[in-house]
1. Out of P, Q, choose the structure whose coordinates give FRET efficiency 1/(1 + (r/R0)^6) of positions 131 and 179 (r between Cβ atoms, R0 = 30 Å, to 0.05) equal to 0.55 when calculated.
2. With Cα extents along the principal axes in Å, for residues 51-162 alone coming out at 49, 26, 23, pick the structure among P, Q it was computed from.
3. Given a value of 24 for relative contact order in percent (Cα under 8 Å, 6 or more apart), point me to the structure among P, Q it was derived from.
4. I have 16.9 for mean count of other Cβ atoms within 10 Å over residues 19-26, calculated from one of the structures P, Q. Which structure is it?
Structure P
Amino acid sequence: MKVLFATNNPAKVRRYVPSLEEQDIEVLTLKDLNLKIDVEEIGKSAIENAIIKAKAYYDLTKITTISVDDNLYIEGLPEELQPGTNVRRVNNKRLNDDEMIEYYANLVKPYGEKLNAKWVYGMAVYDGKEIKKYSWSKSHFYLVSKPHKERNVGYPLDSISIDPRYNKYFVELTPEEKKSENDNEQNVIEFIKNSLK
């Protein structure tokens, strides 16, 4: 089975594609197809934005398309400062990885150096006829004001996110610790596999 993974984010490709290929799913990326379109993500949730992207790229390629989006919620921040669906877009500007680290580290600082945070993810698979969707979350971690020097290209906030179970930045986690941290990963892969039947 051939699918298109509708992302320009190299971290998302590294996170999902190897596991999908182990399931004998041939994954094409936007880079593979040299596709560059600007999809306006106007949804009010991660799921809505994932559906918008999946449909847009399917309409362009006629290849079954997988899309994933994420929302960020930070405890203690007023509503007007919540990233929500606009994690990378701040004040109508799309931030690069370094700008994201700087912005969110400075956002945390006035609130006591660290804040509890939660990611909410939405995934959609679209084959031109039916949308299948899946949502999950990752909570119980801290965003901190002091960035780690290491970077995870595509997931810049890993440099200011700490897993309290190990008291380590996400960028410091070992492969075993990451597997534990991404304990929903297998469910996501199963969802995709079942959606392609």
Structure Q
Amino acid sequence: MKMTNEEQTANRALILASQSPRRVELMREAGFEFEMVVPEVKEAHDATISPEALTVENARLKAVAGAQMKPEALVIGADTLVYLDGEPLGKPKDHAEALQMLRRLSGRAHEVCTGVYLAWSGGNKGKGFHVISNVIFNDLSDEVISAYHAQVNPLDKAGAYGIQECSEMILSGYEGSWTNVMGLPMERLAEELAALGFVSAR
């Protein structure tokens, strides 16, 4: 008898292909038991394709590379990008670029898109999805931006900000998933994992 996807994945270890403190925190808070791997992956950077396609592709690259490292596990890959006027804002290369990014985001709404990919059987099987949230910033002076970046390291964050840290300094409002803006849409991810037989301890 042919096994279903659920039967094929339910007894596997769960792996997060990321060392992002925010993603690790979200997984732990959701009650999942997992390990971490950090595969060496060259991410795609192609502004000509949609945010949805780009983030899911980068998530797939990470998850498949992780599944090749851990072929008996189910591996989660994720990629988050901030988009303003259809242009992706990745992680700033230095503090000057971080300042420019928040100047551009000041007083405006932008999109945060996270692509997620689940890979198993050494990367030969998998499925992906994406979640988009909308974030609205206060009008930010250079003094506020500098004060914010004195509290929050912008260099490891897409768009040069982290929604979970000192958000009262920059945030006017948001629509959609808060955890998605943090980097891992746990509501949707928990549903997808449950469909594959992985249920949180909570």
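1. Working: P: 0.55; Q: 1.00.
The read-out was computed on structure P.
2. Working: P: 49, 26, 23; Q: 51, 24, 16.
For Cα extents along the principal axes in Å, for residues 51-162 alone, the value 49, 26, 23 is produced by structure P.
3. On the way: P: 20; Q: 24.
Clearly, the read-out refers to Q.
4. Details: P: 13.1; Q: 16.9.
Label of the source structure: Q.
Each reported figure results from applying straightforward, stated rules to the coordinates on display, with no laboratory input. For clarity, every value in this text was computed on a predicted model and none was experimentally measured. Cβ atoms are built from the backbone, for glycine too; each structure is taken alone.
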